[in-house]
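Read-outs throughout are calculated quantities, based only on the coordinates presented, and are distinct from any laboratory measurement. Everything numeric here is computed off the predicted structure, so don't read it as measured data. Cβ atoms are built from the backbone, for glycine too; each structure is taken alone.
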Structure P
């Protein structure tokens with residue numbers, strides 16, 4: 001049996017890595033991407049366009065009719081589309097709400113009405129909010145610290161309600177600081193790892209928000225791809241209608257991260273520190289035992305190996321980094 005898969009946000013960083021894996025699999029009949037290219041890039045999917053198994057729909061998840069059309073003939077939805085970044089949501093909470101809540105509700109409703117068999121969606125470790133317990137357990141969250149965190153929590157609540165009211169099977173993934181090839185340093189809300197690579201390779205020191213002792217469970221993108229692709233073939237009824245941490249179960253401070261990347265790039269400059277960032281969680285570390293037990297998840301790539309793979313990719317795609325303007329700060333997400 002072959003599966004037709006819709007990847008929303010498939011021209012983005014995580015989505016395009018998922019598509020690349022799916023297109024290599026014999027069990028996949030068709031991969032359709034739905035992306036409005038606001039934070040995704042056509043260059044991320046250019047290599048896929050000649051593939052007969054690949055379809056690209058340049059459309060917006062805020063358009064319900066477009067969501068319905070994208071569901072035609074689809075068996076599984078991997079919903080990655082979102083407007084990311086805590087600082088972006090602080091600056092413009094309405095826009096973040098429209099994409100992440102209205103857009104996700106459109107996707108859920110269109111999937112329900114089209115009788116799509118399975119849907120997995122991207123949530124976020126930001127849902128843990130004020131809960132300072134480490135490691136983070138899925139059933140223990142705090143109050144959200146940012147509009148972005150609110151939108152991800154609301155998406156989880158909608159998924160639960162849909163599973164109770166309708167014939168709707170979902171899995172939600174709380175991503176912990178995903179990094180890897182195709183992650184862009186472009187724009188004011190770029191993530192920390194591509195910014196570190198860009199600035200150091202160009203001989204400039206990025207600014208670290210805060211004192212740098214804050215920590216994250218940085219997760220290489222192949223681990224995220226693994227767990228998403230696994231949902232397509234997952235027939236374990238106990239695992240559905242749940243949310244899961246997707247991480248490595250290992251925390252790294254921003255100062256340590258800086259040193260790792262400096263070693264890879266040969267950068268010898270000193271770090272520069274700026275003010276703390278509003279809405280940020282101080283420390284983040286995942287308990288991944290639930291993902292291991294119910295989804296057979298095993299993070300194959302550690303942060304050090306992932307950074308090496310990412311560095312190798314950036315060196316092979318210098319134009320990807322060069323096309324981005326110089327960053328001002330290094331964001332922890």
Structure Q
């Protein structure tokens with residue numbers, strides 16, 4: 001689907017000017033689905049692909065909070081944070097702390113484990129203080145705090161909330177069963193310790209069509225669109241897509257090359273999987289796709305925050321263009 005090409009220069013021992021060699025090839029698949037009309041477009045082989053839902057599943061993992069009518073106890077910003085893969089900024093950490101406070105629990109109850117934040121100022125603050133990162137800095141801490149909040153409100157065991165047989169995890173699994181029609185969904189353990197779900201790519205696309213069209217998910221959709229900076233963070237592709245589209249698009253990344261987008265007006269869902277899991281290729285590819293299918297209009301494409309994901313040139317340390325990325329899609333349905 002994408003290729004990285006090196007551009008040659010005039011020289012007897014280099015490529016002739018204008019010629020190029022493909023250094024890397026990256027394969028991927030994507031599907032666009034409508035709630036009622038089903039699959040509108042799929043790249044070759046996409047309907048045969050299954051993948052782990054990874055963090056793109058987070059809105060559905062937060063759904064029990066809404067399903068039980070508990071979301072009014074959280075602010076809309078806090079609800080957005082339960083769907084987040086955040087950078088660990090001060091805003092994110094404070095939000096996670098607020099959710100834990102409402103659950104009358106501390107950061108020690110989070111079972112996601114710690115890792116350094118990717119937010120620069122927070123990383124610098126930790127370095128200056130000499131303090132190690134704690135579980136709140138984990139990019140999944142908002143999801144885990146939401147799970148703990150649910151358990152406390154429902155009088156469920158908060159110590160075992162990550163166990164597959166826990167009522168919360170079974171509720172999440174039942175939601176996925178209901179909206180995919182698949183009863184036997186393979187599960188494994190995600191990087192943060194929570195269950196992760198293995199689904200056909202077409203079902204993942206369909207789930208995002210549900211997310212932006214079903215009234216039951218409206219609080220989660222509104223929270224994510226109204227607080228995109230909490231869903232990811234500054235410079236994160238999902239955050240930027242929501243900001244640049246001014247809420248027309250709902251986006252959520254997943255690890256290892258997964259990214260999902262819902263179009264709130266067209267009521268369509270898009271699921272992308274890059275085979276080798278490259279985050280860079282995933283981010284460049286999704287912007288190229290969204291531009292080609294018209295989900296990003298000219299105003300959105302001019303948004304300065306989106307520019308880093310539109311740069312398909314490779315520069316060396318001298319600032320000279322030495323390569324480029326090219327995208328190749330098989331056209332059908334949508335005009336790609």
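A few remarks follow.
- Which entry (P, Q) yields the derived value 25.4 for mean count of other Cβ atoms within 10 Å over residues 191-198: P
- Given 34 for percent of Cα pairs over 26 Å apart, for residues 71-238 alone, calculated: source structure among P, Q: P
- Relative contact order in percent (Cα under 8 Å, 6 or more apart) from the coordinates reads 23; which among P, Q: Q
- P(r) over Cα pairs in 5 Å bins from 0, in percent, for residues 247-318 alone from the coordinates reads 3, 14, 25, 25, 18, 9, 3, 1, 1, 0; which among P, Q: Q
- Among P, Q, structure where Cα Rg over 2.2 N^0.38 Å as derived comes to 0.94: P
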